[in-house]
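> Below, each structure is written out as structure tokens.
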Structure P
Amino acid sequence: MTSSDPDENLTARDILDALGVADVGAVQRVQGGSDTAIWRVETASGVCALRVFGVGEQDDCQRERDVMLAAWQAGLPTPEVVASGSWRDHPALLMEWVDGQTVADELKHHPLQAQRLGEAFGELQARMHRVVAPDALANHPDDWIAWLGPDQPALAERLRASAYPAGALLHLDYHPLNVMADGERITGILDWRNALVGPPRADAARTHAILLVDAPQHVSSPARMILEAFTQGWQSGYLQHDSSLDDMAPFYAWAGAVMLRDLAAKRPPSHLAHIRRWTDGWLAQL
């Protein structure tokens, strides 16, 4: 669902100049997603994040900007975009800097808060699903189903029949590395690149698959206990604000099939076998 890494030779100050950003202070490259380059930038108006896309990705950049604006206008903790533009065919967004650290790091440093943090995480996702998707997404209601590829026509047909309500804003990469917290509250949802329109159950199923199927295979036993507490909190927090997660079998099957496609070249066979068994179990219930 993402593209290749952007050019490693990007020059942040040149890009900021192209965006018309003056009075730039310290600029520091930070770790970000695999599909964009990110810098922390001090400006006269405050600290910002500069996110630079790959060459020719203007449509992706504009769509993400539209999605973030819709989320921000709906009151979600999403960084406001303060400038945008392009440098040498690299589109870029300058956004408010989000305080805190990722929820994943919060869980490492404050494991006893896992349940509470999970509840806030789930509540926020339920709030997001009440946001009407912007026009940039609304014209493509079946795009999330298309993630399956051509090999699951029966599942795709079942999903089309089950896709209600279908106009919600879906993040589709909602997990502890893409959400920020400061020890007291969640401060921001990041990386809206995968965002699409569709039924909330699709987004909830994808988060479920990440938290319960993929993530446990990467952590130690103590960390797995923390993850379990967080996941229980997420489910509780979500269901307190949205009780419509019924008939989930086709959505879990979709989430597993999509995960297998995503990870085919990135995970060992044993890892993929575990995901495949989980997915096949849900397919058998259709």
Structure Q
Amino acid sequence: MASFNGKAVVITGAASGIGEALARAFGAQGAKLLIADVDAERLAAVATSLQQRGYTCLAQVCDVSQAAAVDALAERALHELGGTDVLINNAGVAVVAPVQSLSLRDARWLMDINFWGVVYGCRAFTAQLQSRPGSVIVNLSSVFAMVSLPTQSIYNASKAAVRAFSDALREELRQDEKNIAGQPAYGVRVLCVHPGGIRTRLVEQARLGDIAAIADSPQALHSQFRRLARTSADQAAAAIVQAVLSKRTRLLIGVDAHLGDWLFRLVPARASLWFSSLARWGQARLKRRPARC
């Protein structure tokens, strides 16, 4: 795929953050967009903004934790866009709580979106992706697929699951083969993305349990995240677009992602300990330094 002009791109979690930035980036390159999110109001505003720029953009409210809703999204892409060239499974949420007091309801909510939403998306769209040469699936994982932080256990687990799932799926879809009807089925490339801290609404929208070990209040937690996250959503989107064009299968975004990955490769048994220690050191520095207006 040398260009996105005229290509059909489907993006979940597109009402804000990386998903919204990806919609702008692909739209600017001439892609036909189908954006989806569970937040109907914000999704409509994003779609209107994109359409006012002259981009071809459809929007559909979609809860990716529901397989039927994702199937309906795939059906719309097939019938109104003629099929999908790039699927971006971006929708994600966060839960912050120690394991001992973690709400199992919150844990299942997160896994249904972060992991099962990816599975549903890949299953629903694979057939139409295989009918189009150069097609790509982009699954959003995280640096926390390699290193883990306290109070982030279920989020860490979901992103590690996305990484492992993507690795297996990549091998299943790598080779060209005949489908059941005997028609050509093109190989589909799978790109797994591992961002570090990205300035999005993820933490602000997170479900919080006992956060006393990491912050004095939800407001303090949000402030810490905003000050530690060095990468903007637009920068993350630009990196993903370039990775799709350059046929990458793995992408790290941000200095923190590269550091976490390096620690995991160097000392896997101690990577999470060292990464957590660095995070605590950074948080302590922020507490001593007043926030800039």
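> Work out which structure the value -15500 belongs to, where helix-only ellipticity at 222 nm (-39500 (n - 2.57) for each DSSP H run of 4 or more, over all residues; to 500) was derived from one of P, Q.
Details: P: -13000; Q: -15500.
Only one of P, Q returns -15500 for helix-only ellipticity at 222 nm (-39500 (n - 2.57) for each DSSP H run of 4 or more, over all residues; to 500), namely Q.
> To continue, here is another question. When mean count of other Cβ atoms within 10 Å over residues 82-89 is compared over structures P, Q, which one is greatest? Let's see the in-between values first.
On the way: P: 15.4; Q: 24.1.
With respect to mean count of other Cβ atoms within 10 Å over residues 82-89, the highest-scoring structure among P, Q is Q.
> Comparing structures P, Q by distance in nm of label points 7 Å out along Cα→Cβ at positions 66 and 258, which one has the largest value?
Values: P: 1.9; Q: 4.3.
When distance in nm of label points 7 Å out along Cα→Cβ at positions 66 and 258 is computed for each of P, Q, structure Q gives the biggest number.
> Right, something else. From P, Q, which structure was Cα extents along the principal axes in Å, for residues 138-249 alone = 61, 26, 21 calculated on?
On the way: P: 41, 28, 27; Q: 61, 26, 21.
Checking each candidate, the match is Q.
> Oh, and also: One of P, Q was used to calculate distance in nm of label points 7 Å out along Cα→Cβ at positions 146 and 162, giving 2.2; which? If you can, show how the numbers build up before the last one.
On the way: P: 2.2; Q: 1.6.
Computing distance in nm of label points 7 Å out along Cα→Cβ at positions 146 and 162 on every structure in P, Q gives 2.2 only for P.
> Right, another one. Kindly point out which one of P, Q the value 5, 23, 30, 21, 13, 6, 2 was derived from, the read-out being P(r) over Cα pairs in 5 Å bins from 0, in percent, for residues 50-89 alone.
The read-out comes from structure P.
Each value in this text was obtained by applying a stated rule to the coordinates, not by laboratory testing. Since we're looking at a predicted model, the values are computed, not measured. Cβ atoms are built from the backbone, for glycine too; each structure is taken alone.
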